[in-house]
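The following blocks contain the structures, represented as structure tokens.
Just so it is clear, none of the values below were taken in a lab; they were calculated from the coordinates. Small disclaimer: the values here were computed from a predicted structure and weren't measured. Cβ atoms are built from the backbone, for glycine too; each structure is taken alone.
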Structure I
Amino acid sequence: MHIVHVHVRVRPEFVEEFKRVTIENARNSVKEPGIARFDVVQQADDPTRFVLVEVYRNSRAPAAHKETAHYNAWKDRAAPMMAEERTRVQYTNIFPADEGW
């Protein structure tokens with residue numbers, strides 16, 4: 001598994017719109033064969049901060065995801081809402097082992 005955490009800080013006036021467009025992207029993303037899971041989480045004590053938890057089945061799936069129409073639409077729509085450039089941290093799971101996810 002290949003896991004990516006995308007950290008996003010949104011300008012306060014765009015929180016609800018960001019949630020809407022990001023959930024739309026997530027709903028389409030989980031339909032991709034290379035994506036095992038796609039979570040959108042909002043920080044409890046700062047509602048302008050989000051983490052997108054993207055769990056890919058293999059190391060090639062993130063590149064395939066970035067080629068989809070829904071990702072590119074999200075990127076274009078969400079970018080102006082961000083208070084700063086988003087950051088990403090990549091992980092490799094060590095447990096549980098990939099057992100047919």
Structure II
Amino acid sequence: MLTNKINGLLGLCAKAGKLVSGMDVVSEEIKKNKVKLLIIAQDASEKTAGNIQFLAQRKKVPILVIGTIENNSKAIGRENRAIIGIKDKNIADGIKKICGGEAFGEN
């Protein structure tokens with residue numbers, strides 16, 4: 001049930017053009033302070049997860065490690081996406097609320 005709610009919000013966010021995905025694009029948007037929540041798939045490689053977490057923590061972007069690459073990618077209508085950046089604050093807050101509160105990396 002939890003996954004369905006998150007996937008629904010991810011799909012809504014994707015249709016609204018309020019998310020970015022993929023390491024390079026998400027990294028650029030984090031550097032521009034546009035990402036309000038970073039989602040990393042549980043099965044993302046250690047190198048990928050470590051690199052993006054370092055950048056997100058430096059920019060104080062909240063981070064959630066949820067879902068799988070396959071499920072998260074399907075939710076946003078893309079393929080093979082381990083990294084998703086949410087650019088809409090309201091949707092980011094909704095996803096964090098569903099997950100039980102604060103994401104790590106938040107102040």
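Comparison across structures I, II (criterion: relative contact order in percent (Cα under 8 Å, 6 or more apart)) gives the highest value for I. Taking -15000 as the value of helix-only ellipticity at 222 nm (-39500 (n - 2.57) for each DSSP H run of 4 or more, over all residues; to 500) derived from one of the structures shown (I, II), identify that structure. This figure was derived from II.
Tell me which structure, out of I, II, gives 2.1 once distance in nm of label points 7 Å out along Cα→Cβ at positions 39 and 71 is calculated. So the calculation was done on I.
Taking Rg/Rh (Cα atoms, Kirkwood Rh) as the criterion, the highest value among I, II goes to I.
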